[in-house]
Structure 1
Amino acid sequence: MSERQRRRDGGQALAEFALVLPLFLLIFFAIVQMGILLSAHIGLTNAVREVARFGSTVPTTDGSPAGNVAAYLTEQALPNHVPLYAEDNLAASSVSYCGYQNVDGATYSVRLAVSTTYAHPLFLPFVSIILDAVDGTPDGAATLTTSEAMRVENPALPPPGPALPTC
């Protein structure tokens, strides 16, 4: 190959790089954004599980600890577990108790259910446009939802059971 031929091919790599770079960056930033969302969802799941476990250790027949459990969720568990947590992004959270009949048919138990919906912000501009198109709401956030239910550590309750709605 002559010297002249080598000089003409010298700019080809730059042109190919310019074509591939935007796609490569989009894929790279999508991986970063999805990693952030996965981290937030894991934190949200751990927070809800921790709150359900906390609430299940308080015996109740009427669901009276729900206020304390909900406060623990929003004031301590979520800020400690969800990276980049902002209270304004908490779309919904609920703490509810219900009663159910045990397998023996003669006693009753109480179940605690905790659920949370959090709108985690999307940070990377082009990736957020794509993810907003996927979830159908152009709000610049990805909706993360999780729930957990646990049996409250009450002694078995005799009929008529707890003064709660049935599960």
Structure 2
Amino acid sequence: MDDAEAEYARSRSLSGEHGLVDSMALLRSLSSRATDPASLRAQLGTLSRDQGPVAVLKDAVIADVEHREAALTTLHRLFIDETMQNSGVMLWLAGFADYFDDPDLALAALRRAYVDFGGTNLGMIWRPYRNPLRNDPRFKDILRDVGLVDYFRDSGNWGDYCRPISGGADFECN
């Protein structure tokens, strides 16, 4: 994480579009226990309105970033808002819910992003989280429902974060 942050800081002096690297830096901040609300507010302030799904949530969350309960109220409202119903918004909502220590909302948003809306960027499901979401049985259910567990079993390749438990039918993730 330190190396990634140092490279991000170095990249800020380079010309060109910074939207994607700013978004990835925000993901790192959301997963770190060292990120304080003031730092998160400043980082949110650097994102432009054209940076996709995160920009939609940015304006709603930035006002409440120092107030966990207010932020969670906003996130729960956005979770059911009909205009927010797409996989990209739900993926970012999961990250914010995790930052504000609401694993129930984070896992519900991940389920909505990948299972309900068929989100295709499955690599993002493994991103670092502040809370142990990968250990939660609901996370395992998401992996089953998107077909990853069948893929793992058929290929024999369980990747870096999951492994079968001896005896066959179950598995664990970390």
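Any read-out appearing in this document is the output of simple, stated calculations on the displayed coordinates, not a laboratory observation. Since we're looking at a predicted model, the values are computed, not measured. Cβ atoms are built from the backbone, for glycine too; each structure is taken alone.
Brief remarks on what is shown
- For 9.6 (mean count of other Cβ atoms within 10 Å over residues 16-23, calculated) the corresponding structure among 1, 2: 1
- Which of 1, 2 yields -0.41, -0.68, -0.78, -1.28 [log10 I(q)/I(0) by the Debye sum over Cα atoms at q = 0.10, 0.13, 0.14, 0.19 Å⁻¹, calculated]: 2
- Structures 1, 2, by mean count of other Cβ atoms within 10 Å over residues 24-31: label with the highest value: 2
- Structure from which -16500 was derived, helix-only ellipticity at 222 nm (-39500 (n - 2.57) for each DSSP H run of 4 or more, over all residues; to 500), options 1, 2: 2
- Structure (1, 2) behind the derived value 0.90 of FRET efficiency 1/(1 + (r/R0)^6) of positions 96 and 136 (r between Cβ atoms, R0 = 25 Å, to 0.05): 2
- Among 1, 2, structure where relative contact order in percent (Cα under 8 Å, 6 or more apart) as derived comes to 16: 2
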